[in-house]
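Just so it is clear, none of the values below were taken in a lab; they were calculated from the coordinates. Note that the structure is predicted; figures quoted are calculated from it, not measured. Cβ atoms are built from the backbone, for glycine too; each structure is taken alone.
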Structure I
Amino acid sequence: MGYISEIRKYVGHNPIMVTAVTSIIYDKEKGILFEKRSDNGMWCVPGGAIEIGESLEQALAREVKEETSLDISNPKLFDIVANVHVIYPNKDEVYYTDVIYEVYEYTGTLKHDEESTELKWFKINELPDNIAPTQIDYIEKFINRLKMDVLTQKQL
């Protein structure tokens, strides 16, 4: 049982603060990897809460492995977003600080866990309509940076 589940025994659905890690796994040929959440049907990038005693990178590797069956390496810090407010379908309320990584190196075969119903790669110009609202801004920021990198490469 995880840290959040233990805390929920004491606070019920009341708001809690949590640090989480999120991965934008990008493959130049396939696009960005998304998972379709089983609790609300929205698409999101893999990630989750840090457990006690874990480093950010350990939590990231664990969450990606749990949710996708992929092993990642060399994640790069992309952004940190605080005050990400989420009320889950079961009424649990959380204020996240999301530590977002970009990941380009991975191995393994995709397989989702019970937190999602599907894993799918989306090209950056063909993203799904129902992306989790809390992730849209940093996914757009990532895509805009990719596009700028391509433009810069063309100018060189």
Structure II
Amino acid sequence: MHEWSLAEGIYRAVLEFAESHNVKKILEVEIKVGELMQLDLELMKEAIVTLAQGSIMEGAKIEFSVEKAEFRCEKCGYEWNFETAKKEIKRRISKDKLIKDEAGSLDLPLHYIPDLVYALAICPRCGSSNILVTSGRDVKIQKIMVKK
């Protein structure tokens, strides 16, 4: 579950920020999550809350926003969204390349390794594999509200 490792990274980054700015209490943390990451935000929030127990971050409000994934073909300039990219990848990839999740459902490997999009996606218009992810692939701490 990459949600837990990402949650730990966020938790550590917030605590480092707090330590370097002499913060007494973390009140709120806003996190922007790229759609391409395909994270379970409830699980990630639960992980952050669990990690924060007993720290200056305990009880902080944790909020997420999702940034839509967008793609652009470097050859023809066509732009498309993540739903279109997933449909195209599912159409092209053989079933033996899908990964069985905990519930037994078949999932695209992108869920576990988002950067595989560069190897799996092609432009829906011209078929070029020279694509660029223009948004929706990062996890960023947007805002930290504190009490000094």
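When distance in nm of label points 7 Å out along Cα→Cβ at positions 71 and 103 is computed for each of I, II, the one that comes out at 1.3 is I. From I, II, which structure was semi-axes √(5λ) of the Cα gyration tensor in Å, for residues 63-110 alone = 26, 16, 5 calculated on? Only one of I, II returns 26, 16, 5 for semi-axes √(5λ) of the Cα gyration tensor in Å, for residues 63-110 alone, namely I.
The maximum of relative contact order in percent (Cα under 8 Å, 6 or more apart) over structures I, II, that is, the highest value, falls on II. Of the structures labelled I, II, which one yields 1.07 when Rg/Rh (Cα atoms, Kirkwood Rh) is computed from its coordinates? Matching structure: II.
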